Structure I
C-alpha cells in the first residue's frame, strides 16, 4: 500500500504541511485502489533519523467535517486550541460546535461550579484564540454525548464546507 499526503493541486506535501490522505493499493485483486481519497487530512513529518527516505506521518488531523470555517472562508484545525481551553478552569470535558460561520458553542462538563472570574477569563481566551471572529456561547452540561459510532467528538461543524 502506498500512502500519499497531497495538497490541493495533487502534489506531495512537504514536511510540516497538511494535506489529504490518498491511498493506492495494487494488491487488492478484487478491486485495486488507485489514488483513493479516504477523506482524512494528515501532516507530513520530517524524514526518519535512521536515514531511510520513506514518508512519515506526523499526525492525523481528521476529516473535513472537523475543520473550523472562518468568516473569511479560510479553514483551520481547531483541535490544537481546544486542549488549551480545558486548562483554564474546572473543565473535565469540552466540545465545540460551530453552529454557523458566525456562532461557536462551547459545551463543557465541569468538576465544580465555575466562578465568574474563571468564566470571564475562559471567554476572553476563547475569543482571542478565534481572533474575535465569532459570537461565542458558553454552555455547561452534565454530559457530552458520543456520536453514533461511539466516538467522542471534540469539535463538530454544522457549516457545509
Structure II
C-alpha cells in the first residue's frame, strides 16, 4: 500500500530472519524490513539528492501520539479538535510541498509511523510517512514545516 519496492528479496529475508529473533509482531518485522530498505525507500522518493525536505511533528504532539500508541489506544484518545487541526496542517503542508514540485514527506518516530501513515494517507495519496531511522545516515534532512504549532506549516 505504501509503494515500497520489494525487488531486493535477499535484504528483505535477512531483515525478517533477524527481526524474528526479537519479535513475532508483524508491525515490528515490517519496521525492520523498512530500515533495511531505507536507501531504496529514500531514493524512490528523493533520488540521489543529498537533502530531503520534510514536515515534522511538534515534539509535544509527537510524544502524545507515542504515549497513546504505547498504551494501545487505537482510537488514540485525541481530542477531535486536536486531531482535526493536525490533519488540516498535514494537508496544508502536503499541498505546499506538492505545489513546489517537491515530494511530500512527514518524518516521525518509528513507534507511530505505521499508525500515522494509515491515518493520513487516505486523504494524501502522495504523502510519504517515514521514520527517522529510515533516512540513510549520509543524507541530510531539512524541516520545512512543523505540524502541531499554532502557525501553519511553512
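Bear in mind that the values in this text are calculations on the coordinates, not laboratory data. Everything numeric here is computed off the predicted structure, so don't read it as measured data. Cβ atoms are built from the backbone, for glycine too; each structure is taken alone.
Please state which of the structures I, II yields 3.0 when distance in nm of label points 7 Å out along Cα→Cβ at positions 14 and 134 is computed from it. Of the options listed, only I reproduces it. When distance in nm of label points 7 Å out along Cα→Cβ at positions 86 and 102 is worked out for each of I, II, structure I gives the greatest result. To which of I, II does the computed value -15500 (helix-only ellipticity at 222 nm (-39500 (n - 2.57) for each DSSP H run of 4 or more, over all residues; to 500)) belong? This figure was derived from II.
Given 19.6 as the derived value for mean count of other Cβ atoms within 10 Å over residues 30-37, which of the supplied structures I, II does it correspond to? Working through the options, I get structure II. The greatest value of percent of Cα pairs over 19 Å apart among structures I, II is that of I.
To test your reading of the models, identify which of I, II gives 1.7 for distance in nm of label points 7 Å out along Cα→Cβ at positions 6 and 118 when calculated.
Working: I: 4.8; II: 1.7.
Working through the options, I get structure II.
Consider the structures I, II: one of them gives 16 for relative contact order in percent (Cα under 8 Å, 6 or more apart) as calculated from the coordinates. Say which.
Details: I: 16; II: 31.
Of the structures listed, the value fits I.
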